[in-house]
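Scrolling down, you'll hit the structures one after another.
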Structure I
Amino acid sequence: MPTALILGASRGIGREFVRQLLSRGWKVHATARDDAALASLRAEGAHALKLDVAVPESLAGLGWQLDGEELDLALYVAGVYGPDSGAGTPPTRQDFDTVMHANVLGVMQAIPLVAPMVQAAQGKFGFLSSGMGSIEGAHGSDGWIYRASKAALNMAVKSASLDYPGAIFVALDPGWVRTDMGGPNASIGVEQSVSGMLKVLDGLGPRDSGSFRSHGGGALPW
């Protein structure tokens, strides 16, 4: 039975990854911060783990919770958007720290802990990025901190892929998705986004490690 780890599975895209992987017959480890989400994940059939990616001490306990599990797939889905303001408004330290801790520090804390488990299974490690993190594709400064955080995430993923040649690393753009973060006017539903990303992950080979892909499979500019 293939095994997956979903980091950030309380709701939205993370929860849909859990559902779709369970429907494929996978064993799924899924993390959440609050007890209600953990109970809901267990009810769906996942192995739920209490974890806050923004707290390094919380992440540090992940290794013993998984007890040397080999992971065919790991997905870092956790993240926050923060203020929508652009370059005309200086960010507050609190807003900056909140976004960067979840979107960047959490990734950089998770990789050394999780990547060896992925590499042991010659598996795949996907990270939820965004087209807003593309430097070449920038068309405005709205969500300024979020944009910077996803650009930093992309560099963390690309550079880490070189240290773990036995695993396939990929940054994934889920599209503009109808979730709590994306809002009701977003262009695609969560089921479509996740099924697309799983199809992309299914098709990745070793030469694709360190790439940046859309939910439709196309390569995105850094």
Structure II
Amino acid sequence: MSEAVARDRKATVLRINEIFHSIQGESRHAGRPCVFVRLTGCNLRCSWCDTAYAFEEGEDRTVGRVLEQVAAHGTRFVLVTGGEPLAQEGVHDLIGELIDRGHEVSVETGGSLDIGGLDRRAMVVMDLKCPGSGMSARNRWENLALLKPLDEVKFVVAGRGDYEWAREAIAAHRLAERCSLLLSPVHGALDARSLSEWILADRLPVRLQLQIHKYIWPPDMRGV
């Protein structure tokens, strides 16, 4: 990449909700130190959303400034999240710059927007919204064909109905052949033991995901 192109990418402006250093609480990387870059804005309104503060709150920062803030934490692993990070076109410049600088990048997306433009070097953690979210009609099923073995599909499960929906989606789309699968109980709505017993009874090829940061710190605490 030319110096001019790199300079232009660093000038891209993003609306940023927060940047912080913490322990990754989800995905196969749970437990790892991580820099979180949370973008402002989301096109969905999930019933159980735990980051609604990111819908509107934030400030404009250049990609260059974000890179400086990430570098200050001295951590290789970076999570780009939201909100819905893909709602801001400039996120692609940020992801590319992070990876070019040697960062390992994971991108969390709600699954309703096209993931085709994402840098193939990034790991994608994509939701498939269960009916309990109120947003299952917004799932972009075409994204499934774009997933890499490195990626993960996450189902956030609020009850038995959501679990059965997820189980059927996994079978119908042969998702276990595409990438890793995560089933996560809605914190405070479904106990982990019940979800674990369902998974074991059906021998689902998935990983139980608990949001471990909510066990380390208060569940509603921000910046962790």
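Bear in mind these aren't lab numbers, they're just calculated from the coordinates by the rules spelled out. Values in this document were obtained by computation on a predicted structure and should not be read as measured data. Cβ atoms are built from the backbone, for glycine too; each structure is taken alone.
The maximum of distance in nm of label points 7 Å out along Cα→Cβ at positions 99 and 171 over structures I, II, that is, the highest value, falls on II. Among candidates I, II, the computation of Rg and Dmax of the Cα atoms in Å, for residues 59-106 alone that gave 15.6, 47 used structure I. Suppose mean projected area of the Cα convex hull in nm², for residues 43-122 alone works out to 5.6; of I, II, which structure was it derived from? Answer for the origin of the read-out: II. Taking -12000 as the value of helix-only ellipticity at 222 nm (-39500 (n - 2.57) for each DSSP H run of 4 or more, over all residues; to 500) derived from one of the structures shown (I, II), identify that structure. Working through the options, I get structure I. Here the criterion is distance in nm of label points 7 Å out along Cα→Cβ at positions 19 and 195, and among I, II the highest value is seen for II. Here FRET efficiency 1/(1 + (r/R0)^6) of positions 75 and 203 (r between Cβ atoms, R0 = 41 Å, to 0.05) was derived from just one of the structures I, II, and that gives 1.00; the source is I. In this comparison of I, II, the computed figure 3.5 for distance in nm of label points 7 Å out along Cα→Cβ at positions 35 and 139 is attributed to II.
Looking across I, II, the calculation of mean count of other Cβ atoms within 10 Å over residues 67-74 that yields 17.1 traces back to I. Comparing FRET efficiency 1/(1 + (r/R0)^6) of positions 11 and 187 (r between Cβ atoms, R0 = 25 Å, to 0.05) across structures I, II, the highest value is found for I.
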